[in-house]
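See the structures that follow.
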Structure P
């Protein structure tokens, strides 16, 4: 399960949005600029987030995005599946396109043991947890 750059950018964008006061509507350009991300790429990601209800989009005078639910109610699994697809946690971490129960790779048995733990970790980790971790990482960088 190799995650794409799209997942990295999407998580960064959501973290930035979640760091704002509740209900804040932010334009995508502001999110992209604050995180140093390409706006056009982020727009495609946020379209997926809107489809999955992770963010709400607004048009008109107050256009932009806000979280669709509180950050504590958005799991990392939901975020990753919105971007990578719903079968993300079913794919083999090593050779996703070639490995399956009926055609296992040589590492398949090990992956079967790890996968449930990884899945649970992704389900219990929330966007709020990621916001806290990002804040801690920033403090550590400044303290160097």
Structure Q
């Protein structure tokens, strides 16, 4: 087992600043190469406070703000215009960053691209849903309309 300090939120594992124990292969092959975690050391304990401070600065100030934005995101579908072929197949795939930019362009506020969870690779035009974690206790579902443009 490897002891790590998370630098970002990892779904099902923990939030930034949490100290977790995971299997060696998961740490070596997934978390460390992608920059999601640092190896735990006694000196690394000092970094935990700065990571947690940065996390709270990125999160919504209050639970009420997060709930208001969640209601706004769930109420209105977001249109995402992407390049696509004649058959409706996309040139590439829709990424979390694309969703975050589309939400901002729609006037629904800003969201962190790292908090957007896409259910699967979106490779064709159509209607989809994405989950967004706005706060520890608040998640919103965004209806996405992917259209060719």
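Readers should treat all values here as calculations from the given coordinates under stated rules, not as data from a laboratory. The shown structure was predicted, so the numbers you read here are calculated from the model rather than taken from an experiment. Cβ atoms are built from the backbone, for glycine too; each structure is taken alone.
Brief remarks on what is shown
- Among P, Q, structure where semi-axes √(5λ) of the Cα gyration tensor in Å, for residues 49-112 alone as derived comes to 36, 12, 7: P
- Label whose coordinates, when distance in nm of label points 7 Å out along Cα→Cβ at positions 9 and 129 is calculated, return 1.8 (choices P, Q): Q
- Read-out Kirkwood radius over Cα pairs in Å, for residues 33-80 alone, computed value 13.9, structure in P, Q: Q
- Source structure (of P, Q) for FRET efficiency 1/(1 + (r/R0)^6) of positions 17 and 73 (r between Cβ atoms, R0 = 30 Å, to 0.05), computed value 0.70: Q
- Origin of the value -8000, where helix-only ellipticity at 222 nm (-39500 (n - 2.57) for each DSSP H run of 4 or more, over all residues; to 500) was derived from one of P, Q: Q
- Structures P, Q were shown, and mean count of other Cβ atoms within 10 Å over residues 41-48 at 17.6 was computed from P.
- Among P, Q, which structure scores highest (criterion: relative contact order in percent (Cα under 8 Å, 6 or more apart)): P
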